[in-house]
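Each structure below appears as structure tokens.
What follows is calculated from the coordinates using simple rules that are stated; it is not laboratory data. In this text, all values refer to a predicted model and were calculated from it rather than measured experimentally. Cβ atoms are built from the backbone, for glycine too; each structure is taken alone.
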Structure P
Amino acid sequence: MQEVKSQNPELENRILPIVEKLIQENSLYQVKLNKAEMVEMLVDLFGEFSSEEFRAIKNDDLTKRIDSILVVEAVSGTLNDLTPEEIAIFDEAVEGR
């Protein structure tokens, strides 16, 4: 298991178990995301909040926020994995042809 090096243990101690649980429960996350990178990114992101603001976020709300971020991270670049034929099909579907 990769170790996460954090400048803010309070953030990491709340974020890491949430990320671990979400990744364990979602096969897309397991394939597309690197847990250590996601935790580091989230610690940096939530580090923008003051300690008081971060502590005020309820765990279920924090989980929803983290899940939303992980979804975006997991699906970003998905179109890059498509073949030219699949891209044409996608473009047609988006344009409504």
Structure Q
Amino acid sequence: MDKLFLQDLAKNYSHEIKPPFDNLLDKIGFNALYALIEDFGGSSIYIPNKKSLFRNCIAIQINKEFNGGNYRELALKYGLCERTIRNITNKKNSFGKKY
């Protein structure tokens, strides 16, 4: 079906779109939802929570800000315990490099 036709349907009959896709349509808009449907339509996809999605990015940033002793400061800033900060600053990624 034509994208413009579907966009008109979504606009005129949005109340007929079933959850959770009605919420997605409201949150991300028709074009983004249509792109998801084009790429993943008919399959199950897992959408991680923000903590797990950005885990490696946060670890990299923590290591950039780490000065050798600011565990508590980083723990407060990122809402983590000091033990987790210590684990992150000592941990290596899957390529053998520090985050």
Structure R
Amino acid sequence: MERCIVTEPTLDELMDKGDWDEVARRYENFDFERAVRRPISDWWLRCAASNPKSPDQLVRAKVTAARVDGVSWHRIGELLGIPQEEAQQRYDSPAEPS
């Protein structure tokens, strides 16, 4: 019999699936003393990018906020699920007027 470890989904996985009830439950029971600190813009950007109803302007605004917070293009690409170069090309310039 093969041995394996069963783990709970990460918050990133829950957000990717849109399981906001479980995200909220974990937040309510979160141990802030043991937390790994990340810029809030990481979270906002992941939320905007994972919601298919998010307009491009919202994602662009969250990318801009992340850059102001010092988040690298590499990390932004990870959060958006695209290569760093694509993230930079798409969001490093002003949006085209509609």
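List of remarks:
- Value 7.6, calculated as mean count of other Cβ atoms within 10 Å over residues 32-39, assigned to which of P, Q, R: R
- Source structure (of P, Q, R) for relative contact order in percent (Cα under 8 Å, 6 or more apart), computed value 30: P
- If Rg and Dmax of the Cα atoms in Å is computed and equals 16.7, 52, the structure in P, Q, R: P
- Structures P, Q, R, by Cα Rg over 2.2 N^0.38 Å, for residues 16-71 alone: label with the highest value: Q
- Which of P, Q, R yields -18500 [helix-only ellipticity at 222 nm (-39500 (n - 2.57) for each DSSP H run of 4 or more, over all residues; to 500), calculated]: Q
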